[in-house]
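The following blocks contain the structures, represented as structure tokens.
Read-outs throughout are calculated quantities, based only on the coordinates presented, and are distinct from any laboratory measurement. Just so we're clear, the structure is a prediction, and the values are computed from it rather than from any experiment. Cβ atoms are built from the backbone, for glycine too; each structure is taken alone.
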Structure P
Amino acid sequence: MDKLIIEGGQPLKGTVGISGAKNAVLPILAATLLTSGKNIISGVPRVRDVFTMIRLLSELGAKLESFEGDTIVIDTSKVNHSEAPYDLVSTMRASCLVLGPLLARLGQAKVSLPGGCAIGARPMDLHIKGLEAMGARIELVQGYIQGAAEKGLNGNRIYFDTVTVTGTANLMMAAALADGETILENAAREPEIIFLADVLGQAGAKIAGQGSDVIIIQGAAALKPIECRIFPDRIEAGTFLIAAAITGGDVEITHCVPQHLEALIHKLQEAGIHVEAGDGTLRVKGGNGFKSVNVKTQPHPGFPTDLQAQTMALMTVAEGQSIIVENVFENRFMHAAELSRMGADIVLDGHTAIVKGVAELSGAPLMATDLRASASLVLAALAAKGESVISRVYHIDRGYEGIEKKLVKLGAKIRRIK
């Protein structure tokens, strides 16, 4: 497995462009199963999760015609298989997004219970309850979700007990081909959900309310092939914001959507870090120090859980004490132990981390445990004194396109070894 070797202490300077949003393209790829024809999706990042989803769609009968530059052309006219196998679904949580589309199009689905990062249970019960309310018969058999809806799905009113992004996406896609009206209450409000709703609308479904907690979907008899461009990745942009801040650098981030990062920008400014937003750009100027701030992760528009680990890395070298509360996933502090090995002062108490800033971190051998934790270790290593070696970096390849190449262009001393 690859490793990253990082020599810390270099302020990042220059300009970096942000790739397309991983968490936006994966639902769109799943949504192509609702169509029959050639789908054209541009702005696609070349990350591991995208290639995993393409392999999964191929298993189901779709054909990847081309992936040139950042544009995918995928033909879904011959989708005829309904099983999403364990060896693919176990590596990526978003694979479960094919469940709703398969039931809606083929009337049957067999999808392995999902895997991905080990950051919490992330159960499928909300997906299953919603699909059952739409008329599907669902049972769990030997680690697979098996569903049938021979007569098609029917619209219904569905309330989510807790906000779920993948659950909202899955049921919204199923509802796009269901008979009648579906109302999703306590729905997710993330930019990726709004985008999916807009794309499904362009394909022929009638969807209203996206961006609020009530989404109303009028199903269509058929959807046209999808043609869209993926918007910039807000989590990658946020990671580079923090990278500039933690190294005391001066970085301009281009091809981004500042409005998607308001919660993080507010916290960075509260910490005394200069952040300047422009039209599709952000500029971060690190100073001679910044102070600790408290963070509580929440569903959008609250502080994103996908930036919690990176923010914790930043707080390890801030002035004072910060309290970080993780409200979305129950097991998303695994990076804390690795940061502590670098000299960070972190005390965990359930869903809360108490972080006391230290004068400096020291380079160390590190082990990545999940996608965003691996990003936090890269950030800490960039700021640390000495050399760090990060193992199991395949995690970071799941969601960041060529992160070490982008960092090198900003002056970081980082290299990948096999």
Structure Q
Amino acid sequence: MDILQDLENRGLIHQTTDFEGLHNHLDKNQVTLYCGFDPTADSLHIGHLLPITMLKRFQQAGHRPIALIGGGTGMIGDPSGRTSERTLNDESIVHGYTESIRKQLAGLLNFEAEENAAIARDNNDWLSKVTIIDFLRDAGKHFTVNYMLAKDSVASRIEHGISFTEFSYMLLQSYDFSQLYEQENCTLQIGGSDQWGNITAGLEFIRRSRGEEEIEAFGLTVPLITKADGTKFGKTAGGAVWLDPEKTTPYEFYQFWYNTDDRDVMKFLNYFTFLDQTELEKLQAEVETNPGARQAQKRLAEEMTKTVHSGAALRQAIKISDALFSGDVRTLSASEIEQGFKDVPTFETEKADILLVDLLVDAKISSSKRQAREDITNGAIYVNGDRNQDIQHTVTEADRLEDTFTIIRRGRRKYFLIHFK
């Protein structure tokens, strides 16, 4: 199956500038394509995963992907999909973000392939060298204000206001495509549907700046990811889901995918994984006939965690999940406890030994000593997974996991982490 047919089957094509032309171009050539990633933080998040996965799909089909990091455009900020101006970061911050993202991309794309290794470029390499006069003469003269105002990324901002800085972003991205077309023979730009205006502007610039020269260049966008419940994809109660394990632990990452709605899981499997059609059909049948087993969600979580982190991180995430489900938390290491209980209420104490009743009150697990005694007597308190109904029990070193943590559970699912300093 050719790459465009596979993308169509998976619902991954939103727009193309010339479908038939692109199909023929891909069929006859090893095509160099690119997608841009502006360094607005020191880590990518799962909103970036779809374009990264698209680059991987083209690479697996024999083409050559470029991950363009916006060390230059990141100093400006893309107005697409926003109603307000971005906060401008200092050059040193943007440079640091750029290096962090470069390292992340190296772990997600194949930079070692023999014939079509992925590469990372930084548009600061050329944008920092061009003068404002040269830029206005070489790029600005090819665009009318009317043309730019008609683009959604600009038009949607007019009533809210848009600075000349962000208004110019389209020209910078167009310049990027032109530079990669010239330096790398890059003939395809891909991106999210909100990038359509910037992509088509780049194609227009390549054509106009080369006069009558015959060019072969294309644009393709992927659809906006929507969720069946109407909430924004990639957001949780705790904020964005990051690819950096220090920001979003592999366990949290695994749980995000595992908690996918039944109505969304097959779409996400098609979008983000490389599972073949036979396995996808089997998982579709599971969703329809036995949704409670959550086999499709489990497969999605496994694939994504292994891809973004590692097989070892996946095994650890599953171990934490199983321990929390069963209540058998004694099997967890200190790092696994920190991952699994990252967001639960935590109480730190320097006391070597402490009466359980007092600990429940100090840690605000129970509202008073009377309530603490009732909770213990009624069997609502679990220490490291074991029910404890002894109101005289003292929490000692023997109750610490890895000599550091004691896990208290009140009721069925309300966990508290006690950290002994």
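Source structure of the calculated read-out (Rg/Rh (Cα atoms, Kirkwood Rh), for residues 7-142 alone, 0.99) within P, Q: Q.
Who wins on distance in nm of label points 7 Å out along Cα→Cβ at positions 207 and 231 among P, Q, i.e. which is largest?
Details: P: 1.2; Q: 4.3.
Structure Q comes out on top.
Structures P, Q were shown, and relative contact order in percent (Cα under 8 Å, 6 or more apart) at 14 was computed from Q.
Can you tell which of P, Q yields -13000 when helix-only ellipticity at 222 nm (-39500 (n - 2.57) for each DSSP H run of 4 or more, over all residues; to 500) is derived from it? Before the final figure, lay out each step's value.
On the way: P: -9000; Q: -13000.
This value belongs to structure Q.
Comparing distance in nm of label points 7 Å out along Cα→Cβ at positions 359 and 375 across structures P, Q, which is largest? Greatest value across P, Q: structure P. Among the shown structures P, Q, from which was the value 2.9 of distance in nm of label points 7 Å out along Cα→Cβ at positions 55 and 191 calculated? Source structure: P. Between P, Q, which one scores greatest on mean projected area of the Cα convex hull in nm²? The maximum falls on structure Q.
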